[in-house]
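Structures incoming, each one as structure tokens.
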Structure I
Amino acid sequence: MHAHSWTVSDAILLLAVLAFVVATVLVLSVVTKKDSDLECDRANTTRATLLMLTAFSIGILVLAFQRLDLSHAVKNLMA
């Protein structure tokens with residue numbers, strides 16, 4: 001049985017999941033407020049938006065690193 005070792009893409013994926021969870025909690029805290037309270041809570045709205053964008057950007061990086069890892073694995077198999 002082969003033990004799975006952590007790669008760069010695995011670590012970045014963990015970071016992306018954490019950012020997405022925090023952003024989701026912030027979004028839910030903003031969505032549940034009344035319209036009159038939203039203007040006072042502009043900071044959380046901005047944080048939630050930035051964290052969502054960060055999570056999706058990190059997710060794209062994860063896909064790029066996974067593709068790189070896969071290409072190295074195929075290259076090693078072909079050699």
Structure II
Amino acid sequence: MGALFDAFEKMQKGMTPEQIRKEEIKEGKERVKVDPKGKRWGKCDSCYYTTVVEKDTGLCGPCCFGESETYNGNW
């Protein structure tokens with residue numbers, strides 16, 4: 001459904017915010033390995049969040065494409 005909804009569900013199941021963030025980092029780095037074209041791991045030039053960013057612009061998915069669904073390299 002979306003990153004926020006997923007995090008909410010995980011918190012309801014008892015995960016801490018730190019555990020959720022570690023899982024997000026693992027998922028993001030895995031997305032870069034599986035589909036590296038146009039992706040790299042780094043800090044977004046706009047929101048300064050460390051996640052999967054678009055190689056050419058240096059922006060994360062939501063800042064680059066304007067869609068929350070592209071969070072953590074989901075494009």
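Bear in mind that the values in this text are calculations on the coordinates, not laboratory data. Owing to the predicted nature of the structure, the values given are computational and were not obtained by experimental measurement.
Couple of notes before you dig in:
- Structure from which 43 was derived, relative contact order in percent (Cα under 8 Å, 6 or more apart), options I, II: I
- Test item: Cα extents along the principal axes in Å calculated as 64, 24, 13, pick one of I, II: I
- helix-only ellipticity at 222 nm (-39500 (n - 2.57) for each DSSP H run of 4 or more, over all residues; to 500) from the coordinates reads -28500; which among I, II: I
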